[in-house]
1. For the read-out mean count of other Cβ atoms within 10 Å over residues 153-160, a value of 26.9 was computed from one structure; give its label from 1, 2.
2. Starting from the value 1.4: which structure in 1, 2 was distance in nm of label points 7 Å out along Cα→Cβ at positions 97 and 137 calculated from?
3. Thinking of 1, 2, which structure, once helix-only ellipticity at 222 nm (-39500 (n - 2.57) for each DSSP H run of 4 or more, over all residues; to 500) is computed, gives back -25000?
4. Using mean count of other Cβ atoms within 10 Å over residues 225-232 for the comparison, can you identify which of 1, 2 gives the largest number?
5. A value of 2.6 was derived for distance in nm of label points 7 Å out along Cα→Cβ at positions 33 and 313; which structure in 1, 2 was it taken from?
6. Which of 1, 2 yields 43 for relative contact order in percent (Cα under 8 Å, 6 or more apart), as computed?
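Derivation of every value follows stated rules applied to the coordinates shown; laboratory data play no part. Note that the structure is predicted; figures quoted are calculated from it, not measured. Cβ atoms are built from the backbone, for glycine too; each structure is taken alone.
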Structure 1
Amino acid sequence: MSNRDFDVIVIGGGPAGSATAISLASEGKEVLLVEKGSRNRYKPCGGVLPLVAPEMVEDIVGESIPDDVRVDPAELGLYYVPPSGRDNSGRVKNYSIHNIDRAQFDQWLRDLAENAGAIVKHDSRCIDIAKTDNYKIVIDSSEEKTTARADFIVGADGVRSSVRQKLFPEKATPMMIVEQEHWEPTGDFEDCFYGFFRGNISISYAYLIPKADSLIIGLGAVPHQEPNVAQLLIRLRAWLEKEFSFVPKQLLKKEAWSIPFGYFVPGEGNVLLVGDAAGLCNPLSGEGIRLAVESAEAASSAILAADGQKNPIVDYARDIRGLSEMIKELNEFVRTVDDNGREKFVRDELSRGG
């Protein structure tokens, strides 16, 4: 075994990083989880999980999502609105979505990682990575700068991954800008996650989510496009006023962030990328949490199977191929579909499961 402080260092304490740390620490690996945010840090996000995600999370981390992580209404239907509007819209049959508080969800996972035996460092940032006989990282925390060495690095630090930028600068992944607004609830909406498909609002996705005492509306847009994301949100609000009697009375909060809008980057050698850092995000819905946890499971399995004897990236890329191919196909669909295609997509989705 090489001279190192940990078996694995995981950079980034979101769902992908925490799930990786939980899986590896539970198998006896010495794991350091480095998280730049403080405990319970706020994370801009729609905060929803698809139907299968809670069971998947439980299978991987060994615990059910606790009630205090859920937000009222705890269960949402899925409601699709095509370009032609509300008259041809409706609920997707036999489908539900779970409404969560993202900050509470992330901290719950980091606490599980700590309980599993991982060392979790909040308020800490990886500022340098060097490759020698293993990997040496420099950590800048609120107290001091320290170094740590490990045989494996897992980059779980988001779409602007510092791990990817430092070790694979040529493998930048395209991004989409997401902007969302929290409004005082008005309008004729059910307890559903609303997906709006209309090309002059977003080539990708626009959405509405009832969340506690507010309505969240948002959309994804390509950077530097015209009209820009703020102008597209104005269009979305106007469409909601017309179709659903939405009245923008009081804006409670506004926020923006980036998500991947490109291709899968698995990493290289003993450095694996997971979640957004690997480019794993559904461009048709913005869904990333389920993909983050799935990639974490695959990365953990590859590292455990390597056991210092082989390169884990081969197993990881193979195990995640189905997921990466799905993302590739959805990206191609989003970039090429027109409103006739969006209309057909919604019509087909609403006719399924009956």
Structure 2
Amino acid sequence: MTGKQRISPNQATAFVIAGGVGIIFFWITEASIPIAGRDAWLSYAIGYSIGILIAFSLIALNKRFPGKTLVQYVPLILGQPLGYFYNILFILTYTYFTALILNLSINMISLFYEETPGLILTGVSVVLISYVCKHGIEVFGRVCELFIPLILFGIFFITINVIPHMDINRLAPVLEKGVMPVLELVPHTVSFVGEYIVFMALWLPLLNKPNKAKKVVIVGTSISALALITILITGIVVFGEDFAKNLAFSTVKMTLLSVLPGVEGLPSLTLGIWIIAAFVKGAVFFFLSVISLAHSFNLKDYRSLVWPMALVVTALSLLPDNYFASLTENKTLGLYFSLPITLSIPVLLGISIARKT
């Protein structure tokens, strides 16, 4: 992944949005409202603000270890035994996350095409993701520059489409149950934003204008938070708190409420957005797992690992039985694996400063 590959600030911003928005917006209501109720949008504002600060910590680490990725300098900070354990946990987490994205894609597409075998869907997705990974992160940057605006436009269009069904009064009263439910959801939102932060550890050394890194973080995180808050609030004001919290794939349900004159086929639009978003998010996790594994073993070229890792994630993606099992595991992994990895970044910075490494 090294060599002459470089990414621009625009591509970096697309990476931030790819990780920050991901595919959570498809079930954001049922993932958030049961915890924080109608005030869940506040948790995303807080969590993504915290994410900016954590990303700044990663930028500081990058300056202390120029040209190195997270898994390369963690052993230098923590020492080899603990550092290698950290890297193993890191690689296993994002390998499984890749498989989880593939599994969720099978369940989403089966809602539209029940007869399509899951193995075929997984195989096509893995081949496309592996192809992009083989061609490097610079190529993936161009892909994200093309696809991220399409995802954001899709969110905007779905929101506009259901305006006549909105009742803004469903957002009131604010903080009816106090601030604690909002704070309880914040760790979940930090784990979501952390997915772009850890990916940032791969591309940050390749940014052709390092002085733009903080601006990239602020702009990309703000757009991500705005997109998620928009779709979350839309779900609340359209369906109401009590109904929305139990509504699986709420964004899909919104597309069934088409009211714009002459607009048809919105469910197909949703499927298209999902395919794009899942591809981008899956590629983010796959890059993380493959390149981190290569760097852990000091391999000069990560590409020899692409197809073996593709077989691993394909096998893993077929393990969970259904969407609900996958979603439960996603929440567990987010809180107990992704969140600690995210929060470890400022801790690593503190240790590095203390040890003067």
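1. Details: 1: 26.9; 2: 17.0.
Of the options listed, only 1 reproduces it.
2. On the way: 1: 3.2; 2: 1.4.
Source structure for this number: 2.
3. Values: 1: -10000; 2: -25000.
Label of the source structure: 2.
4. Working: 1: 13.9; 2: 21.6.
Largest one: structure 2.
5. Details: 1: 2.6; 2: 3.2.
Source structure for this number: 1.
6. Numbers: 1: 21; 2: 43.
Computing relative contact order in percent (Cα under 8 Å, 6 or more apart) on every structure in 1, 2 gives 43 only for 2.
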